[in-house]
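Dropping the structures in below, format is structure tokens.
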Structure 1
Amino acid sequence: MTTRSSSRSGSRPAPAAAALETHTLRTRDGHRVWYALAGAPDGVPVAVLHGGPGSGSQPGALRLFDLQRFRVVLIDQRGTGASTPHGSVRHNRTDYLIADLEAIRARLGFARWGVLGGSWGAALALAYAGQCPRSVTGVVLRGLFLTSAREVRGLFVGSRKRAPRAWSTLRAAARCKRPATLAARCNASLQYGANEARQLRLAIAWRGYENAVLASTSSRGAARRRGEPRNAHDSQRHTRKLIGKYRIQAHYLAHDCWLGETRLLSLARRAAAAGVTIAAVHGARDPVCPRGNLRRLSRAVPSARVESVSAAGHLASDPALHARVAHALAMIFTPTDEEGRSNMRRAA
């Protein structure tokens, strides 16, 4: 879940919208993938992969970078954000997303680039690096998601204690009788042909549950900073866009994101063996992606540089998490920045 970053704890001011140079990649199968560039034309290239799946990129992610030293590429994955057709799950799988990344890299003329990914974006970053290691210098991961059925169960079943009222609302909207089938019911209800009014209710309920779970370990109002409208009565246009967002998310989760933990960690090993540097920063209080994911990554890739941030949760807007991700980016991709290198440590 990629979010707007906080301006506290050394964060840089939000770049003006005019600083973004926007483009569209037209694919042969009917998708138009939006991407934007910011920063120094001769800076270190880094692609930013948003979470979700389905969330879309946020310009606030640029605050993580020194734009005088980096060339940042924000990418809205298929069907998300400004990419069209919005909410489409047709020709929308992880392998297509990886092909899009390669096409964008080649179009921009980068022999290799770094990758920053948060949550689902972290999983996609590892998969991409494993599939195309010659294209990637290194990856920085925030809130690592390993695409396991265990994590999905944790979100839809285990986390209900964190937000019981919001979970009951989601269950009712999905017309789900058994908690274990909630994710599958959400997926079925959001696909094409389902009643649109029901889809709207379900998407709003899913967003409410997601925000409540995230807020359970974050400072007051943190979920609101995720870019959602402050008005409780969302515009019709916005709620319709929510359908697309959660349709894609349900579509990916129903298929283990076409990865699964075993395969994803295998791809991580392959990337590391090819010389790709891997760094992961994870909030110790993350209510969505288990802290144990750091240990799993360390066992699979002993060379990975991992750090647990004790006071942080899942949101990229968390000041402590933001500061450590920014530090990891500078450490991995700008060799002259050696400050605090020893602070990156392996998980116990």
Structure 2
Amino acid sequence: MWSVVSSGELPEGERFEWFADMISREVMPTALSSELPGTFSAEAALLDLGELQVSNVAYTPLRSRRTPALIRRGDPEQYQLGLVTKGAMTLVQNGNSCEAEVGDLVFWDTSRPSDARYVSEGDPGQLVILQLPRDVLPLRSNRLDGLLARRMPGGHGVGAVLVDFLRSLVRHGGDCTPDELQRIGSTAVDLAAACLAQNLDAEQQLPAEVRARAVLRRIHAFVEYNLGDPELTPVVIAAHHNLSVRTLHQLFKGEGKGETVQARIRRRRLERCRADLERPEFLTHPVQAIAARWGFSGPAVFSRSFREVYGVSPTEFRAGALSVKEGRAERTAR
């Protein structure tokens, strides 16, 4: 689960010093400064993914400098990949500099001096940081140097999948078991490596299994986004990703879950429909409207598929789910 700490629990005059100490201890030794330390506020949440760690940090404007002396004092020997989720940041490292805004990814090396500024207007800025040990990325360090302090847009390709993954991890990572978090850590490494390789035009340097897993992540994200399209088929998916249908099926077979492309589409559509049928705010929506919303071609196909998986009709499931919720509400009110 997320380990959360907040400056709000401290007197205003102590908040900046507390935050500076916490970042130096949990992320890396760095010299922080703020133009308004007396009104500074921050919150940090940390999630352990085995070899990796994810930090979700919110802050009022500040500057962070990583000097040679601080590197000698302590170096986690990591690459760190940051996603700006609120505000903006600038970074200087290795002779490069960049400005990043919401939705952008930024890459830096804890073993090199750096100078970063984090700015925001109104609400605090926010940064999600994926902390990667240097030896987990299957890319040569001399190639990765070219990405240091370089803005990487997160709106398309593998970058968009990685951004969605990190945002989802912030929302739901705290609900996962330690074993699940270990597996999520492996996924994070694959996506980060694929994103960096894409920005280097060096995807062929990745091991074949890493490339295959990264392609599957893109495919799964595409399927999720297009579940409501009744024309979503293996042919459409393969064409969108410049694959043959045969290769698409081989990728799914290699995933080892025993699930075909069409079976995954059907399962995810049914799961989305099931979730909607449980929601009280959708009570006035006809069952066939919910089925159409998630791409089913007709009510008969949907009803038959739903009963095969869940053992009851969609109407019976909705009635049972709402009855259970009403019962819980009555017990709570007593």
> Which one of 1, 2 has relative contact order in percent (Cα under 8 Å, 6 or more apart), as calculated from the coordinates, equal to 12?
Replying inline: 2
> Here helix-only ellipticity at 222 nm (-39500 (n - 2.57) for each DSSP H run of 4 or more, over all residues; to 500) was calculated and came to -14500; which of the structures 1, 2 was it taken from?
Replying inline: 2
> In terms of Rg/Rh (Cα atoms, Kirkwood Rh), which of structures 1, 2 is highest?
Replying inline: 2
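Only the coordinates and a few stated rules stand behind these numbers; no lab work does. Remember, predicted model here, so these are calculated numbers, not experimental data.
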